[in-house]
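**Student:** Structures follow.
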Structure P
Amino acid sequence: MTHPNDALFESGKSLPIIASCEHFAGSEKLIGKAMQMQQKLGPVFDITCDCEDGAETGKEVEHAEMIVRMVNSDANRYDMAGTRIHDYTHPDWKQDVDILVPGAGEKLAYITIPKTEAYENTLEMVEYIQARAKESGIEREIPVHVLVETHGALRDVNKLATLPWLQVLDFGLMDFVSGYQGAIPAINMRSPGQFEHKLIARAKTELAQAALSN
C-alpha cells in the first residue's frame, strides 16, 4: 500500500497559520482588557483595535494614536493585535493609515478593510497602505484582511482574493444580512440560520472557494 503522503502532491502555496478567533475592541479600556485576557490564555486569538466603530466623531486622530500606543506597548505580548480602519467612503481612512502605518507598522498583525464595495476601491486602499509602508521604511508586508459584507464585495470576491498583501477574507454576517433589507430575516444572524439559510450559505461558499483557490 502507498501512503497518501507519497501518492498525493502539494499544489500552490501553503495556507497561512492564523488564529481561529478574532476579538474586536474599540476603546483603550477594552483593548487593554483584551490584551490582559490574551496574556492569561496565551496566543489563541487576535485582537482587532477598531477605528471604524471605536473612534468618536471628531476624535479620530486621538483614537488612531491610542491604537499605535497600545500596539507598541508591552501589553501586546504576542504581537497579535491588528486594526480595522474606516471604510473607503469615510473621509478619514487615509488619515488612519497615515497614523497607524508609520506608528505601528512594524508590529501590526494586520489591517482590516471594512465594508468593501468593489475590487478597484479596495486595491486603491491596499496600494495606499503599501506606499505609506515604503515611505516609512517598513520592509515587511503588513497582512491585509478584507471584510466581505456587501453585495459588491461578494460580486468581486474572486478578484478581491488576488489583492497584494491579502491574508484573510472575512465574512461580515450582520452587514451582509442587513443589506438584504428584510429578504433574509434577522433571525438568521444567529444559529442555525447563519449556517443554513441558502443565501448566507451561498455567500460563505463563494468566499471560501475564492480564498482557497488563491
Structure Q
Amino acid sequence: MVITYYGATCFKIQSGETVLAVDPYAKESGLTPPRFQTDIAISTRNHPLSNNMDALAGNPFIVTSPGEYEIKGVSIEGVATGIHTLYIVELEGMRLCHLGALDTKELPDATRERIGTLDILFVPVGGTNALDAEEAVHMINLIEPRIAIPMYYAFPGFSALALHTVDMFLKEIGSTSVAEEKLTLKKKDVPQDEMKVVVLKPVAGD
C-alpha cells in the first residue's frame, strides 16, 4: 500500500492496481485539484475542500454517505458524525480510518467500537472548524492507532483557511517526525509496540 498526501484532507491510497481517492478538493482551496486516475472516490462532507469528484481521472465508484461498501476487494464503512462521515477502510489486511475535518474531540461509544483496532488513523490537526493540535492528540489517545497521519494543516499554497501548522501538533504529541514524500507500507511493517506519527509532505495536483 502506498499513501500520498495532497493537502487539506485529501489522500491517494494505492493498493496494487486499485487507487482510492479521499476528499478531492476544488480550486477554491488555492491548490491545484488532484487529477490522478481513480477507482474509488470517497467524500467525508459536501464541501469544496472534500467533494470535487469531477477533477479525478477515470470513472470511479463514488462514496459520499454512511453505509457499507465492497469495491474491488476494498471494504469501506461510512459512519455519520454530525455533518461529516468518517470512513473505515480495510485493504491488504490493514484497517484505516479517515476522520475528515472532524470538529468534535469526543466520539460516541458505538462509533469508537465500530472503528475498532486501527493500523492507521488520518486525523485533522490544524483547527479552524476541525480538531486542533491538543484535540487531535486527545483523539489519537482515544482511538489508539498504530500509526497516526496528521492532515488538514497549513502549508504554502493552501490559502482557503487559517490553519495551524503541523509543527504545533508535533510539539503537542512529542514527535520529531520529518515529512516524507509518501508512505509505503505492508502489514508486517506496522509497528506493534508503540504508536508512530508519520508526516507526509503535501503534493499539489498530479
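Just so you know, all these numbers are worked out from the coordinates, no wet-lab data involved. Since we're looking at a predicted model, the values are computed, not measured. Cβ atoms are built from the backbone, for glycine too; each structure is taken alone.
**Student:** Please state which of the structures P, Q yields 3.4 when distance in nm of label points 7 Å out along Cα→Cβ at positions 166 and 182 is computed from it.
**Tutor:** It was calculated from structure P.
**Student:** Given structures P, Q, which gives the highest value for distance in nm of label points 7 Å out along Cα→Cβ at positions 14 and 198?
**Tutor:** On the way: P: 4.1; Q: 1.5.
Answer by largest value of distance in nm of label points 7 Å out along Cα→Cβ at positions 14 and 198: P.
**Student:** Right, here's the next one. Figure out for me which of the structures P, Q the number -3500 belongs to, where helix-only ellipticity at 222 nm (-39500 (n - 2.57) for each DSSP H run of 4 or more, over all residues; to 500) was derived from the coordinates.
**Tutor:** Numbers: P: -12500; Q: -3500.
Computing helix-only ellipticity at 222 nm (-39500 (n - 2.57) for each DSSP H run of 4 or more, over all residues; to 500) on every structure in P, Q gives -3500 only for Q.
**Student:** A further question follows. Using Kirkwood radius over Cα pairs in Å, single out the structure from P, Q with the greatest value.
**Tutor:** P
**Student:** Let me ask another. Match the computed value -0.37, -0.74, -1.19 of log10 I(q)/I(0) by the Debye sum over Cα atoms at q = 0.14, 0.20, 0.28 Å⁻¹, for residues 38-93 alone to one of the structures P, Q, and report its label. Intermediate values should be presented prior to the final figure.
**Tutor:** Working: P: -0.41, -0.74, -1.11; Q: -0.37, -0.74, -1.19.
Value -0.37, -0.74, -1.19 for log10 I(q)/I(0) by the Debye sum over Cα atoms at q = 0.14, 0.20, 0.28 Å⁻¹, for residues 38-93 alone corresponds to Q out of P, Q.
**Student:** Which of P, Q yields 20 for relative contact order in percent (Cα under 8 Å, 6 or more apart), as computed? Don't skip to the end; give the middle numbers.
**Tutor:** Working: P: 13; Q: 20.
This value belongs to structure Q.
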